[in-house]
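No value in this document is a laboratory result; all are computed from the given coordinates. Nothing here was measured: the structure is a model prediction, and the numbers come from that model.
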Structure I
Amino acid sequence: MATLISAYQLSKSFASKTLFQNISFAIESSEHIGLIGPNGAGKSTLLSLIAKTQQTDTGKISFANNLVLGYLKQKPELKQDESIYDSLMNATTDIYDADNMQLAFELISKMELDKFPEGIEKKVGTLSGGWQKKVALACELMKKPNLLLLDEPTNHLDLESIIWLEEFLQKTNDIALLIVTHDRRFLQNTCKIIFDLDPQLPNGLLRTDGPYSAHLESKMMLLDGQKRLEDKRRNTMTREKEWLARGPQARLTKQKARIERAYDIIDEVKDLEQKNAKRNLDMDFGGTAKSPKRLLEAIKITKAYSGQVLYKDFSVMIRPGHRYGLIGPNGAGKSTLLKTLIGKIQPDTGTAFVNEDIEISYFEQGKDQIDLKQTVLKAVCPEGDYVHFQGKPVFHRSYLSRFYFKPQQMDMPAGQLSGGELSRLILAKLMLKQSHVLILDEPTNDLDVETLEALSECLSEFQGAVILVSHDRYFMDQNCDVIWAFDAVTKNIITFADTNQWEDWYRQNKKQIKAAEVAETKAVAKSNSQRSGLSFKEKNEFEKIEGVIAEEEAKLAQLQHELLLPDTQSNYTKLSQLTKEISDAENKVERLFARWDELTQKNNSAK
């Protein structure tokens, strides 16, 4: 395998904070690498260094001469007024090149970007976040990269889209991947190498060959060894400190080298203590002294929106200790169902009961419950210097420190926090309220593994009921006893034991679900004014395609002429090369004629 990227002794800091220091690594062609680490370790920054959008403080990155880079950012940067097709073609260097056109249509077909009533002419700005991420991925693939960087590609995608992305990346064997993600199941299914960027590690970065599960074992063994080394060095340090404390007279009897070595050991122990220090998020949703047996109940509830049924005839009794997970594609009605269950929205038919003696805490997906202009302190403590946590006053700064907020962060506007920090702030605010029911709508977006583990432990100790919406299958299976899933065909909500059982059902019913989606798309298209003939983009292509065909036929004729020359016939190497070029040229002309025929038929149908 060829080396695409070679990094040596990289360091990067922002203001007074060191993200990483003296890390080294290499990326080979076709490697599928998962880049993990705690929030603030510098994962996204490292991607930007590779993408040359930032510069290192020290160290060097060497790039292969043939490197072609694709970079899918957390928030896609797309022109909202462009069509899907234009977005893909504008990512290339030649929008009229036949190969680029063919690749665009291949990607559109693979990613089902033509499933909308408007087809590939649909404006990007009218797409959901998940579909925009698909378009952004297609734009990066239009660059024909041999290294693709993906920064949190599963964030804000529904599970169906994540499964599609998993399968797509598993089949992408000719492109090296470097993926930043906290989704442990996705990581396990797509990456065969792990880069762990963690300041706790001896060299700051650990490479493990093998899946994520094997990496966890390797990292645990390494950190255990590092802790044993700290204990050993501390014993040595204690002896050396005792020797140093004997005074100048005792020191004169020893070599100067030992004094220097003693101070080196003291510094080494301090460094090991810092690396081995475990941060424990102090999360606790608490509980209520008394809780009714029946918290929420739905009896055959049905809800429709704009004439489309979201779900129908759903019934459930929710009691303390129940744990439910909710799965469904974006726009299926998950948030609507949650709000119906807690009485914020009334069902069209059926009955939704909410016990009047209970308290409900709701983590909303949009994170709108935080005023981004307020300081972090004011967000949890609008008045005074103390919050009331489980009936006791706690100094507001001490309370926030439990959630890893540093003193300088507490006085900054909440809008300056990262996505993960904002999620932690919302959780900190929710935990000030003692509740019987927790509604968590996508709480896992942007949270690192350490925070996810702390949240899981906290939920396991919560005595009330939990209803969870998340795309993180590992987190769902950790915290849910029952999975509810929307059935796109019947509009019923089906019950599963875990996400693995749902995945088996989803794959078996994928064709049926897709057929239902296609039927719905056709129905919408039929209800709108029927479009016929060529789009503006297709007209432009149709006007130029005959000229493109003529150019390609001229190139083919020239190659065929060279093939017949005596010099070519006597040169085996040149003969072999020309034969291949002629075959490629013939295929290209054939594809262009097929496209010309398709456009001609479409143009004639409008007349």
Structure II
Amino acid sequence: MGIVDIASTLVQVPTLLKLKKGMVPRPLDTVDSIAAQVEDKAARFGERSAIVFEGQELTWGEFNALANQYAHTLKAEGVNRGDTVSVIMENRIEFLALIVGLNKLGATAALINTNLQGRPLTHCITVTESKKCIFGGEVADALAEVKGDLGLDEGDDFFIVPDATSPASNWAKDFSALSADADTGNLEDSKVTTLGEVALYIFTSGTTGLPKAAVLSNRRYLASAGLSAAAGLKCTEKDRLYLCLPLYHGTGLLIGAGSAFLSGASMFVRRKFSASNFLREVRDYNCTCLIYIGELCRYLNNTERQADDHKNPIRSMMGNGLRPDVWMDFKNRYGIKRIAEFYGSSEGNVSFANLMNKDCTVGMTSMPISLVKYDIHNDEIVRDNEGRCIEVQPGEPGLLLGKITEETVFEGYTDAEATEKKIIRDALETGDAWFNSGDLMRTVDVGFTLGYDHYQFVDRIGDTFRWKSENVSTNEVGEIINGFEQIKFCNVYGVEIPGTDGRAGMAAIILNEDVTEFDVEGFAAYVNHELPGYAVPVFVRIQSDIDVTGTFKMVKGDLREQSYHIGKYSDPVYVMKHGDSAYTLLDDGYVEQLNNGSAGF
């Protein structure tokens, strides 16, 4: 342990004090909200830049005024405190203004993944009992296909926010036109909104069924955003965040926009990530903070290197999923001084953050947690003779459990049954209750840490895997695949492709007895229509039988190990190559491309 290591750690003491203070939960009846924070920034930094987006720039005063116009319009359209409104839109100024506007009314915004269509899209809007649906013109076609199944009235409950490439719809009201002349003043409603009220529903792919709506209160949003701003990014009103992650996700909305709402920092917002434009925009708009996911960093590292890549204004970055094998190369190439990797989920009651600026770790937590033994092959928790979970030894991977207490509440989902399934009771002692994260973690030695254990993410377990920065539920995908007329059974799992983040989807299927030839074209068309792009299986393996356990649970362990390596078995495998929408028969040549990283994934 060197003097430099000790000194660099001691410098973080003020950050740790902020963490300790921020982790003390405020009473749920405290008056505060997302909207109140934006109004505060408008009052304090009204003339400072709030958002830069596609040639537009709004100050905090202008952004708050726009959110007020939206709130007044929504109220006139019948939206009241406690109502839910679905919002489905790409990253845009209007998206952020809608979230704040709804919060000003004490209403809840249900944030829908813009990749969804068909049954998953219908489910997400209906499960939250949304009273209205506001959508961007860019997703109008997907909404048009399902609008008749949503229980909402055409002409009254649908609102479109057009953009330059999408004209207004004849079955939805033009929200931009409706709000253009609305009052720009703050509403009385937001003066009584409390921390305990539900601010958002953020959808997460769980281990079973269709996407679940995770409940996010004002308290949890502000706590996460406040810590990210003060102790993670360490940003102020003088900073600008580069934000290109989807805002319907927690990382973009809590860590990114939330840090701006709490600190007054400006945001450079992009609809979607572009590796080729990244450095130019960072430099042109003087972005000092980056909000990232691991996949984004990997793409940037794969671009052609320039001698001056490190000459950019970014000093701090915060996000999740940065792999250890990418971490140091990325940090050195782009001259990043601080990487505040974090771990958490939209619904979880536990989070970690690398606030000491240690390399290759998700950092520490002040929350009560336990890492317990997990049998990966049999996909189950290992228990002792009394049925209790067994805690792992230091450095050994274990399933992360977050203890549920009055201070670490598990807010759960809109579905009470789904909420209960994520809770493990009597885990270590009688009467306890723990949130099951579904993730394997381990402690790591990162040098001098003032006595705080540091952790590293290992892998997802069981029925959920991550691909293209999205959680994919194997059961949900399996249920949909089973809807194809030729399929008798299917077993969905994730497999590793060298050089990629997460796991690619693979489906082992059994065809019905009367099927003589697999309809590859028909199957491709079916999954492309029924599933979001990230959930479409990359590989399809045709089997004659599927292994099950004694309790008829499908076995995935051997299938994961065999993966797409067709030399290990005789079953035919089809692959949907990068950028394609059709399946072709997998051969040894393409397997080699997958293994050497030249397949493009």
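Structure notes:
- Computed 32, 28, 23 for Cα extents along the principal axes in Å, for residues 101-172 alone - originating structure among I, II: II
- Structures I, II were shown, and Cα Rg over 2.2 N^0.38 Å at 0.96 was computed from II.
- Structure responsible for -14000, with helix-only ellipticity at 222 nm (-39500 (n - 2.57) for each DSSP H run of 4 or more, over all residues; to 500) calculated and labels I, II on offer: I
- Of the structures I, II, the one that 1, 7, 12, 14, 16, 16, 13, 10, 6, 3, 1, 0 was derived from, the read-out being P(r) over Cα pairs in 5 Å bins from 0, in percent, for residues 149-340 alone: II
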